[in-house]
Every structure is written in C-alpha cells, then in structure tokens.
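Next come the structures, one after another.
No value in this document is a laboratory result; all are computed from the given coordinates. Given the structure is predicted, the values throughout are model-derived calculations rather than measurements. Cβ atoms are built from the backbone, for glycine too; each structure is taken alone.
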Structure I
Amino acid sequence: MRKKIVAGNWKMNTLPAEGVELAKGVAAGKSAAGECANLIVCPPFTHLHSVVETLKDSGIAVGAQDCATEAKGAYTGEVAASMIAALGCKYVILGHSERRQYYGETSETLNKKMAQAYANNLTPIYCVGENLDEREANRHFDVVKAQIEEVVFNLSDEQFRNLVIAYEPVWAIGTGKTATADQAQEIHAYIREVLRSKFGAAADDCSILYGGSCKPSNAAEIFAKADVDGGLIGGAALKAEDFLAIATA
C-alpha cells in the first residue's frame, strides 16, 4: 500500500519565528488532514531545529530542502546530510527544478547527494520534470526517463524502497499554462512504468507526488488519479489552512 504524502516545500520563505508559527498552525489542524495523508514540512535550514522541536510528537515529519554532496570538510556554506539528520529531520528534497536550473545540479551531483542522504538514514524526495521547451518539443517522456535512469537506477533495491519521487511540470509553474489532472496521471503512470522496468513490483509501492502549482481548488481532482500519491506543495504550503485543505483532498 503506497503512502499518501503531502509535503510542504517552504523554499526561501519565512523567518524562524514565522516558521514556528506556521508549523504550529499545521499541527493544530492536523487531525482531519492526518487521516488522509502523511504530512511533511521542509523549512529553510535556519529553522529546521526549531520546527523539529515544535512538531515533536505531532506525527508531522520534517525535511530539508537540499544537502551537500560531501560528508564533511572545507565546503563553506554547505550543510551535510549528517547535520540535517542530527536535527531530527527524516526527509531531504533532492533535484528540485530550481536547484537544477539556478545552481546547475546534474545527475552526477545528485548521485552524490543521494548517497549522502542514504548514508544518514534520510528519505530522499527526488524531483524530476521537464521545462516548457522540452514539453513543447514533445520530449517530456525522454527527459523524465533520463533523470530517473541516471540517478534512481543507481540505487540498490533496499534504497529504492525508501524513496519518494516528485514530478514537477516545470513548464506549468509561473508560465500561465496549467497541467491538467489527466496530464499529471499520464506522466505519473509513465514514471511508474520506467521504475517497474528496473525494480519490478517494488515500483507499485513507490509514492509519486505531483509538484505543479497544486492548490485547494484542484488538489482533489489531481489526487484522485490512480498514480498520483500526493503532492509536493510550494506556495500553498505557506498558509497552514491551504496546506491542510490540500492534505484533506
């Protein structure tokens, strides 16, 4: 039985005190939402510790938005997976489209980050997805397949069983274009097919989240699709009531 997951990616938003208040708001309204899905929040590094403490015993997990490629050393400004795990985090987002686009992350980079995550018992939320040019050139299947084959296919069977995939239609974020629930299902089913070619029946247990401008108004329609197991939520995760409404969908 696949986990239903709704994860909030706060990105570079909220100051520490604001993050604590947002976490409290999510925890306060969790009862109904928590029956529908496993909830995860991913704050900025600066307040991971305080959010972990705020959500202790709430049943809401905390994740980081990235981790370093190396275990430790002279890497100014980087944050190691071991440091994230030591704070009590259980998840880490890797390969987000913004990391790929703005910071040039490649499959080579992400293989190293995945290794660090697993070495520290963190569950990666590995992001895949195509941009507008790739979608309009009808290359979306090829792009997503390559992102999976070049990273996920390097995992052991045991590691794969502790992986969450998030599909981001980068072309539908901030472009005025909208991905339909049917388009989400189509690509999610394709992702599962690609995973099945390597990992067999275990692919049916892998949670695949949708990460494309999911809102309370469209979450129920998207989540109703057979291969959509929840969402990686951006802007709507910054309001507790919106995040919880998406989770109850």
Structure II
Amino acid sequence: MRQKIVAGNWKMNTTVPQGVELAKEVVALGEKLEACKLAVAPPFTHLYAVAEVLKGSKVGLGAQNCADHKSGAYTGEISVDMLESVACEYCILGHSERRQYYGETDETLCTKINLVLEKGIKPIFCIGENLEEREAGRHFEVVEAQTKAVLYTLTPEQMKNVVVAYEPVWAIGTGKTATAEQAQEIHACVRACIAEKFGAELAEEITILYGGSCKPSNAKEIFAQKDIDGGLIGGAALKAADFIAIGESF
C-alpha cells in the first residue's frame, strides 16, 4: 500500500504566533486521523516553533524550499543542515511558484533534491503544466519532461524516498477547474514515466499527490482516483478544520 499524505503548504501566510496556533489545532484535530499522514510546511521563520508543537505528534514538519548550496556566503538562503536541525521530515521542491517567480531550473532542482536526500529529508517534488501548455495539448509532454529531467538522475534507492506532487498550474487562480479524471490521467502518466526508468514495482510504491485546488468539497472524488495518493494543499491548509476534513476524505 502506498502511503497516503495530505501536506499543507502555508506559503507566505501567518505570523509566528498564528502559525503556532494553527499547528496546535492541526495536532489536536488530527490526533485520531488514521487514513493518511499529515504534514505542514510553514514559512522558514516558523519552523523551530512549529517543530516544538509537533513533537510527539503524528504530524510531519516540512519546509517550503531549500538552498542549492550546503553553506556559505548566500545571504537569505536556508541550507539543508538548517532544515535537519529543526527535524524537517519533508521539503517542497520545484513548486510552480518557485519555477515561475524565481527562475528555478531543472539543473538547480537536481542539486537541491540530492542535498535533501543526503540528509534523509523527503523531497515533495512538484511538476505541472501551465495554461498555455494545457491548451496546446502539451500537458503530458511537459510533465514527462519535468519528471525525467530531475528524477531520472536519481538512483532507485533515492527514488524510494521521493514524494511527487502534480500541480495543474492552469487551474490555480484562473477560474478553470481540473476534473478528477484530468488529474488521474496525469498521475497515471507520471507513474508510467517513473516505471519506465525504475520499474513497475518501484513506481507502484511512489506517493503522488494532487496539488490543485483541493478542498473538503472535492477531496473525496479526487482521492478516489487510482493513482492519486493525497494532496499538497494551499489555501485550505490555513484552516485546521478544512485541512483535517481533507485528510478524512480517504
């Protein structure tokens, strides 16, 4: 059985006190949740304080990014050693916003994913096509290229510790909606792409999350799809009750 994961990406939201309260609510409400693994990825400023809240709970701690250097004169960057020191279990890499706004490349992400894996932190590696690519019918081509450019550089042992997240960038903030069927066909494509390199058995073990506009009202239908193993949740992760309700959709 593939591990089911519902991870909350808080992005650039909440102050530290607000984040601590949100984490406390997630821990309390999610205490009896058995259907999936919960994780939260707060801003860097919150990591130590939120880690203290999560101690002894079943909720994992994630970071939203990391530097592509181990250490040094890189003002404003956060290293994997720093993430390890606050017990980060996950690190989101290649999010569409990082690719779009900060020019992250496949080459950069290859470096980052290796640094993260060396520390025993599980990367949540994001892929997905934008509106122009979707309308041009290039969605399969784009996600396959993104998958191969980074994940094909890994060993099978490394790949076992990777979580993949598919984001239909075209359906975020555009008023358009990805159907459960559209999400499933991309997830199946990604799994097949992984199988092509690493074999069907390993590909069946990989957790692939849906990173579109997932909320309590549509999570059950999305999570019912064969190749969708959970969600990378944005806005709905900022309300503990909604976040837990998504986890309860399994």
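Values computed for the structure shown
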| quantity | calculated |
| --- | --- |
| Structure (I, II) behind the derived value 3.2 of distance in nm of label points 7 Å out along Cα→Cβ at positions 23 and 167 | I |
| Among I, II, which structure scores highest (criterion: distance in nm of label points 7 Å out along Cα→Cβ at positions 31 and 87) | I |
